[in-house]
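Multiple structures are listed underneath, in structure tokens.
Read the figures in this text as sums done on the coordinates, not as results from a lab. What you see is a predicted model; the values in this text were computed from it and never measured. Cβ atoms are built from the backbone, for glycine too; each structure is taken alone.
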Structure P
Amino acid sequence: MDMMTKIASLIEEELTEVWPQAQGLPSKEEIRGFLEVPPDKAMGDYAFPCFRLAKALRNAPPKIAQSLAEKWNHGNVARAEAVNGYLNFFLNRVNFAEETLARVLEEGEKFGSSEMGKGKTVCLDYSSINIAKRFHIGHLSTTMIGNSLKRIYDFLGYKTVGINHLGDWGTQFGKMVCAYKMWGNDDEVAKGGVGELTRLYVKFHEEAEKNPALEDDGRAWFKKIEDGDEEALRIFNWFKELTLKDTARVYDLLGVSFDSYAGESFYNDKMDRVIDELRDKGLLEISEGASIVDLSEDKMPPCLILKKDGTTLYATRDLAAAIYRHDTYDFAKCLYVVAYQQDLHFRQIFRVLEKMGYAWAKDCVHVAFGMISFEGESLSTRKGKVVYLEDLLDQAQEKALQVIEEKSPNLENKEEVARQVGIGAVIYTDLSNSRIKDIDFRWDRALNFEGESGPYVQYTHARCCSLLRKAEGLDLPARDPAALDNDEAQALLLLISRFPDVVKEAAEKYEPFMITRAVTDIAQAYNRFYYEHRILDEDSAGTASRVDLTRATRDVIRTGLYLIGIEAPERM
């Protein structure tokens with residue numbers, strides 16, 4: 001039992017003892033949820049707001065807190081003080097140290113995991129690359145947020161389905177084929193791959209500005225793709241093959257995988273069901289020749305289902321995709337990790353699903369995120385101003401290798417460590433703040449070994465591993481938790497003990513950065529402990545405790561880094 005649960009259980013016992021006739025008292029689980037971490041350490045390790053009890057006990061919060069404090073006799077767990085309606089708890093440091101270490105070391109890599117998701121499935125729609133375009137930095141956030149959430153939900157016992165909803169349909173592919181037919185050839189495309197396709201795409205838009213008639217040619221080629229024209233499909237499928245081959249290298253570098261690559265084209269034969277159902281349920285209306293679902297009562301623009309010419313849109317496909325996913329996976333949640341600009345689109349989609357009578361529409365969630373810029377400059381694929389992700393990752397590894405050669409010239413496997421550190425720096429930067437915030441990627445921050453960065457956390461993990469290697473040859477007795485009765489060790493133990501709650505909250509709020517923040521705080525707390533206290537000394541029982549705390553720190557940092565998609569080097 002973790003400390004917060006233990007305190008909640010004891011509060012529940014005290015309440016029934018002091019007010020045996022009271023009705024409507026919160027359960028142990030509810031009490032645990034009410035517990036807070038005071039902003040000032042002097043106010044205690046945990047605090048229970050007695051305002052939550054005022055109505056049920058018909059009493060003033062300060063009096064409730066005082067009554068509970070007077071009855072509190074669990075000093076082996078914590079000392080309780082009443083302050084302004086709060087019941088503040090100061091943990092028994094020695095017992096807390098022993099119980100926390102025992103739990104973390106016993107559970108090892110499973111510490112923080114749970115079975116709360118057993119029997120439930122979460123679908124995650126993320127990355128969603130566009131065919132015939134190189135994987136650029138703009139796709140970093142959707143890819144890494146989605147990958148992290150998938151790992152988090154797996155860790156909590158859910159079955160997860162990672163879906164790469166490929167952008168493989170639309171007029172742009174007709175434009176791409178048109179550009180290829182006009183200015184490209186097989187040898188150049190085969191040699192240049194997606195890079196050559198991007199060059200052709202940019203050229204098409206440059207030429208179309210001079211000759212608008214090219215737009216009609218692009219639409220004509222897409223019509224051929226839709227109609228199953230042999231030549232058009234051959235070229236289109238070749239572009240798709242080249243793209244997936246190109247992106248596979250990037251996904252391997254990032255450690256990202258998917259269970260499904262069902263993209264927009266996959267739903268071509270599944271949209272008639274949606275359209276017929278909308279029509280049968282009286283939801284489809286004609287407006288200026290187009291077929292829409294009116295959402296005016298929801299204070300939203302109409303959801304466009306069919307254009308005047310009868311062609312489908314993103315909304316049609318997303319409705320078909322949502323229904324297919326629920327039919328196929330029976331999801332408890334379906335998460336769409338897509339930039340915040342698509343907020344209205346998803347609100348419309350979810351509302352249309354509700355109007356169609358699908359109760360599970362409430363389980364569809366748009367996990368929005370902000371935009372990313374590079375060294376202060378915004379990016380645009382259409383204008384040819386873009387940072388390709390593979391190039392960024394290659395640079396990250398090269399720059400990391402330069403730093404490692406300077407700091408650790410005798411390190412073995414420098415290239416492998418540089419890969420782990422460089423890739424980790426990019427991922428950490430992306431997941432270091434709330435996902436809705438815009439990101440300005442800058443090398444000086446990403447590869448800073450001293451500040452809040454991926455390399456800093458990785459280096460702390462490596463430091464722990466180094467100390468544990470040194471301790472392997474020591475004949476240590478049982479640990480003496482009294483050696484951890486100091487401010488630095490206690491601060492570290494508190495952060496470690498709260499890690500399971502951080503993981504659950506990250507899942508509930510779809511916020512991987514909470515785990516990034518937690519492992520960074522743990523790394524900083526460990527380094528303060530390391531600098532203030534000699535880990536290995538002549539006090540063998542104290543050494544055993546400090547070594548165990550180091551081992552617990554290593555394990556939690558490694559788990560946390562894994563959950564956000566970063567590797568943990570053992571030597572740096």
Structure Q
Amino acid sequence: MALEVQSFWDVVLLLVLAIAVAPWFGAYLGRVYMDRPLPGDVVLTRIESAIYRLLGTSPRRSMPAREYMLAILLVNGAMLAFLFWFFFDQASLPFNPTGVPNMTWDLAFHSSSSFTTNTDFTHFTNESQLSFGALDIAWQLALFLSAATGLCVMAAMVRGFVRKDGTLGNYYVDMVRTISRVLLPISIVGALILVLLGVPETWTATVIAHPITGGTQTIYLGPVASWQTVSLLGTNGGGWYSANAASPLANPSAVSNLFLIFLMLLIPFAAPFAFAQIIRRKGEAWPFMGTILIVLVIAFGLFVAFQAVNNPALASVTGLGPQTNGYPVGQETRFSLPEGSLFQVVSVYGNVGANNMAIGSVTPVAQMVLLFGMFTQSTPGGEGTGFGMLLLFAVLAIFVGGLMVGRTPEYLGKKIETSHIKWAALALLIHPATILIPFVVAVAGGFVQVDGATLPATAHNFTSVLYEFTSESANNGSALSTGAFTDSTPFFNVVGALVMLVGRFVPIWAMLKVGDLFSKQEALPPSSGTLRTASGTFTIYLTLFLIITSALLFLPVLAMGPLAQIVGGM
């Protein structure tokens with residue numbers, strides 16, 4: 001028990017550290033995206049200027065929303081094509097020392113779509129179905145570009161609140177500065193720290209070990225430390241190993257586990273303060289930070305509480321017995337219950353999707369907690385786009401609140417009109433649509449199978465399929481039950497790829513359009529009818545609005561899945 005209490009203090013100190021760093025790092029991000037003076041300008045500005053000349057662009061050229069979106073589609077489309085080619089033809093490409101064969105066209109399409117959209121949801125086993133070159137060249141390129149795209153979208157959307165010329169910035173400039181000023185330097189430092197903590201960083205693909213039980217064992221290596229850093233920093237998820245952060249090579253100790261959690265929190269926690277820096281109103285960051293913390297802390301508390309008790313869904317499994325010593329079935333024993341739980345909750349709520357436990361074995365309520373984090377997509381959500389979604393929730397909440405009290409809905413001096421609400425509603429509603437429609441088709445069409453037989457209609461199996469489409473639509477990447485059903489089929493590969501692409505780029509377009517609409521308005525001075533958003537009252541209102549709206553959209557499927565496991569339904 002003393003160990004568990006100490007672990008709770010570790011969790012508290014980590015969260016306090018992340019919150020303390022957030023305002024400083026958020027201010028830094030704001031200065032990056034407003035092109036204000038920064039340390040390293042003497043060297044980096046020259047390098048960036050050379051890249052701009054190669055790209056044929058300039059920081060002085062600002063794009064309207066349509067052009068910004070076309071630039072996003074061009075870069076991400078090229079990345080999608082490059083990844084597909086690499087996976088589909090990896091057997092004949094260099095850096096394939098273990099002779100990994102080519103992927104089928106549908107698996108290559110799913111994988112390339114997954115990495116392009118910052119989802120990193122895999123239908124393959126890394127060690128046997130992905131070449132060393134595909135891991136370290138193709139996939140790692142996507143780790144940087146997909147994460148940078150999300151941050152660029154956030155910056156462009158937020159600029160709409162301070163501009164009046166109908167432009168949102170230059171995507172190519174934002175992309176270059178995001179990589180050179182944010183992702184690359186932090187990844188280098190983070191990789192060095194992980195190496196010191198025992199994570200391998202080598203160009204050696206494999207080594208042969210001789211276990212004390214006899215025989216030999218092939219251990220897969222590579223630049224794991226640098227991979228893990230950008231993977232979690234950029235809310236990509238995935239993992240060098242199929243076991244992900246549960247692998248002792250990728251996450252060897254409680255200290256490395258806490259450091260990886262800090263990496264996942266760093267940019268999402270800083271996003272509200274970057275917003276405040278760009279609009280030059282520091283107080284506006286705290287309602288968003290408060291909402292994120294309230295939801296995240298409640299989710300962590302519920303997850304730990306229900307993981308500490310016996311799982312009713314596993315009660316009939318022979319040989320498991322009652323859970324003891326705070327280590328539920330499926331959790332790595334080198335992490336305490338609070339440490340393992342915080343990693344998993346932060347990973348799913350931050351749309352990272354990395355796992356350090358077998359989440360298919362967590363209790364039904366804990367499954368529901370994880371699903372809810374993907375339903376909101378904004379507490380804190382994925383890199384950049386998570387805060388963009390939270391900002392859309394705020395726009396909707398202010399509009400509804402203004403109507404209820406008879407005030408003109410406005411935010412930061414800009415009027416919220418029906419056109420803003422239509423685009424915000426599109427971003428909100430496309431999420432359940434891309435989950436529930438393919439889910440119904442998969443189940444009703446008989447596409448959900450195990451070993452060629454139709455999957456039995458149990459609540460856990462229902463939840464597993466629901467979780468798959470939810471994770472893909474939210475660009476999360478975590479999977480509830482590896483092997484629960486056969487998902488590496490043409491149906492799940494093609495439909496899953498389409499879900500990820502629509503779930504990524506339709507909300508991005510909606511965010512840019514909302515920013516575009518605001519960028520064409522003159523800012524109005526505050527009046528007696530202006531709603532005060534930099535307040536504790538608005539924080540509570542926004543939190544309740546987000547929770548209630550998300551719950552109403554998905555409560556029926558929760559009742560048929562996780563809740564049904566508790567009462568023995570289906």
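Each of P, Q could give Rg and Dmax of the Cα atoms in Å, but the derived value 23.0, 79 comes from Q.
Consider the structures P, Q: one of them gives 0.00 for FRET efficiency 1/(1 + (r/R0)^6) of positions 304 and 552 (r between Cβ atoms, R0 = 25 Å, to 0.05) as calculated from the coordinates. Say which. For FRET efficiency 1/(1 + (r/R0)^6) of positions 304 and 552 (r between Cβ atoms, R0 = 25 Å, to 0.05), the value 0.00 is produced by structure P.
If distance in nm of label points 7 Å out along Cα→Cβ at positions 40 and 248 is computed to be 3.6, which of P, Q is the source?
Traced to structure Q.
Suppose helix-only ellipticity at 222 nm (-39500 (n - 2.57) for each DSSP H run of 4 or more, over all residues; to 500) works out to -20000; of P, Q, which structure was it derived from? Of the structures listed, the value fits Q.
Using distance in nm of label points 7 Å out along Cα→Cβ at positions 144 and 232 as the calculated read-out, with 4.0 as its value, let me know the right label among P, Q. Of the structures listed, the value fits P.
When distance in nm of label points 7 Å out along Cα→Cβ at positions 128 and 288 is computed across structures P, Q, the figure 4.5 traces back to Q. Could you figure out which one of P, Q the value 17.0 for Kirkwood radius over Cα pairs in Å, for residues 344-495 alone was computed from? Matching structure: Q. Among the shown structures P, Q, from which was the value 20 of relative contact order in percent (Cα under 8 Å, 6 or more apart) calculated? The read-out comes from structure Q. Which structure, out of P, Q, was FRET efficiency 1/(1 + (r/R0)^6) of positions 48 and 136 (r between Cβ atoms, R0 = 25 Å, to 0.05) calculated from, if the result is 0.50? Matching structure: Q.
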